[in-house]
Structure P
Amino acid sequence: MSDRDTGLMDFCVAFALGALAGASLALVMAPERGDKTRKKLEKKSRKLRKKAGKRLDEAGDRVREIGEDWYDEAEDFAADLSKQIADVVEEGVRAIRDTVGEEIKDFEKKLGRKKGLFG
């Protein structure tokens, strides 16, 4: 065999021995068996999902509350604005009636007739 083949063989043997030693050490130092570890992880995962679901529900409830508050505020604002517009329109109608009444009186005076002839 050549030196090159010997070096490759030594590397492969050292790699295999290292992998075997690492696997053995992992088995010896592992705190529990794999099935127990999987069960623990599954249990923790269920708890985490349940907690996340609860937090998501709480966030959804809060968003719903905020939305309802905004809706109520918008409804109040629209009602106030509607009342203000109605007041302005009513005031305008009164002003128009007063102006028309005065114009009729002036017109009657110009014609020289008595008040109430057209009314």
Structure Q
Amino acid sequence: MYYDLLAKIKNGELAKKDRILVPFSRLDFAVAKILAEAGYLSGAQKKSVGRHNFIELKLAGTKNGPAVSGFKIVSKPGRHFYIDYRKLKPVKQGYGMAVLSTSKGIMNNKDARKNKVGGEYFFEIW
């Protein structure tokens, strides 16, 4: 799930890794592509090793520090949180980003507001 993906990204950056492998799922791959577009990752691509599929994440940490300084999981398996597009607010005064699952796919809070769609509020990252 996406919450495990976020923890692996943050831990990989703190360990100063340049790339990590995580098990493949379509949800994780969609979230990784959103994070790559926003600059939290340098890239994300699907890799096959034997019979198993993985996502190779190229981390975007710099010499000044990691690209991901924190995240907050909002929707959890035991409690799903849904939000209307009119109630979407900027994360960390515009320096962060939220990721939602909408009827038009996985997107960030700015795109969801622009397309006027709400959905399940997965997490915030900054």
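All of the numbers you see were taken from the coordinates with simple rules; none came from a lab. Quick caveat: nothing in here was measured; it's all calculated off a predicted structure. Cβ atoms are built from the backbone, for glycine too; each structure is taken alone.
Figures for the structure shown
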item: Winner on mean projected area of the Cα convex hull in nm², for residues 19-66 alone once structures P, Q are ranked, highest first; result: P
item: Structures P, Q, by mean count of other Cβ atoms within 10 Å over residues 51-58: label with the highest value; result: Q
item: Read-out distance in nm of label points 7 Å out along Cα→Cβ at positions 11 and 35, computed value 1.3, structure in P, Q; result: Q
item: For helix-only ellipticity at 222 nm (-39500 (n - 2.57) for each DSSP H run of 4 or more, over all residues; to 500) computed as -8000, the structure of P, Q it came from; result: Q
item: Read-out distance in nm of label points 7 Å out along Cα→Cβ at positions 59 and 83, computed value 2.7, structure in P, Q; result: Q
item: With distance in nm of label points 7 Å out along Cα→Cβ at positions 91 and 107 derived as 2.8, matching label from P, Q; result: P
item: Which entry (P, Q) yields the derived value 100, 23, 6 for semi-axes √(5λ) of the Cα gyration tensor in Å; result: P
